[in-house]
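Read through the structures below before going on.
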Structure P
Amino acid sequence: MENSSVPSSQRRFFLTVLLGAIGAALAALGGWPLLRFLAPASKEGAGGKVSLAKDAVPVGGVHFLQFHGQTAVVMQQKAGEFTALSAICTHLGCVVQWKAQKGEFVCPCHGGRFSPSGAVLGGPPPKPLESIPVVLSGDQILIG
């Protein structure tokens, strides 16, 4: 009976190609979420305004909302004066929290601190929070 086995060099080549393909697939599967986490989100196609009732934001308080798929915050530091900021930390994209007793925003991920105007007070954030235009229209706040 004749032995029709494949030469060992062809087996090694096949296994090398197979393991390379599996490694590339695993690298792509693991790398895509990492790339999406580190890369800033695209703002293309983000149009329109978000409306919010004035009484939803108390004087001296804040109100978090979704603005074009991301978290934003509207503040009323003085009666009738509204400001809006992106609530996304400029360091690695965590959502900041409002600390009323300190009067500042704090990033829970790495301790970045921001003033009510969005300026960096401390920590690793490289830039201030992004400001969002606000317009008052009757009893509504138009954000964007």
Structure Q
Amino acid sequence: MLGASNVVDVLENYKMAVYEKDVEKFLSIYDREVHIYDCWGKWESKGISLWRENVLNWFGSMEKDGEMLKVDFSDVTIEENSIIAFVHCAVTFTAYRRETEEKLRNITNRFTFGLKKINESWLITHEHSSLPIDMETRRGMFDSGGDGK
């Protein structure tokens, strides 16, 4: 486990693990009993083993397609005390072709993280990602501009 000593470290570890497609590094920032509400695929994942399956599929699909993914956090708000923290932010995922670094696409999701200090390290115990829905088209809006494209 990486052992993030502050909440910002958790976000940095998230970014690096996704970029490196390092499943173990990525999962090390999550509590074993994590509860995830994700935008993609399943309604929820309870526990690290189900979350591991999703992460393996996610990272594996990027590898198969020859893509790398960069993560940027914006509008980050962190509230914390000595044992619990709450983070909400916008997270932009930008896919690039590995060989040429050509930008392929990007999406921005809204994220909320609940964290708990366990053995002096911050771990994500709850994660919720969401997209607003355009009520006319019933499609997710993939950027903060709200155009739904």
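Here, each number is a calculation from the coordinates, and none is a lab measurement. Keep in mind that what you see is a predicted model, and the values were worked out from it rather than measured. Cβ atoms are built from the backbone, for glycine too; each structure is taken alone.
Observations
- Structures P, Q were shown, and distance in nm of label points 7 Å out along Cα→Cβ at positions 35 and 59 at 2.6 was computed from Q.
- Among P, Q, structure where relative contact order in percent (Cα under 8 Å, 6 or more apart) as derived comes to 22: Q
- For 18.5 (mean count of other Cβ atoms within 10 Å over residues 27-34, calculated) the corresponding structure among P, Q: Q
- Among P, Q, structure where distance in nm of label points 7 Å out along Cα→Cβ at positions 67 and 99 as derived comes to 1.7: Q
- Identity of the structure behind 25.4, 97 (criterion: Rg and Dmax of the Cα atoms in Å, calculated), options P, Q: P
- In this comparison of P, Q, the computed figure 10.0 for mean count of other Cβ atoms within 10 Å over residues 19-26 is attributed to P.
- Taking distance in nm of label points 7 Å out along Cα→Cβ at positions 11 and 107 as the measure, the highest value among P, Q is held by P.
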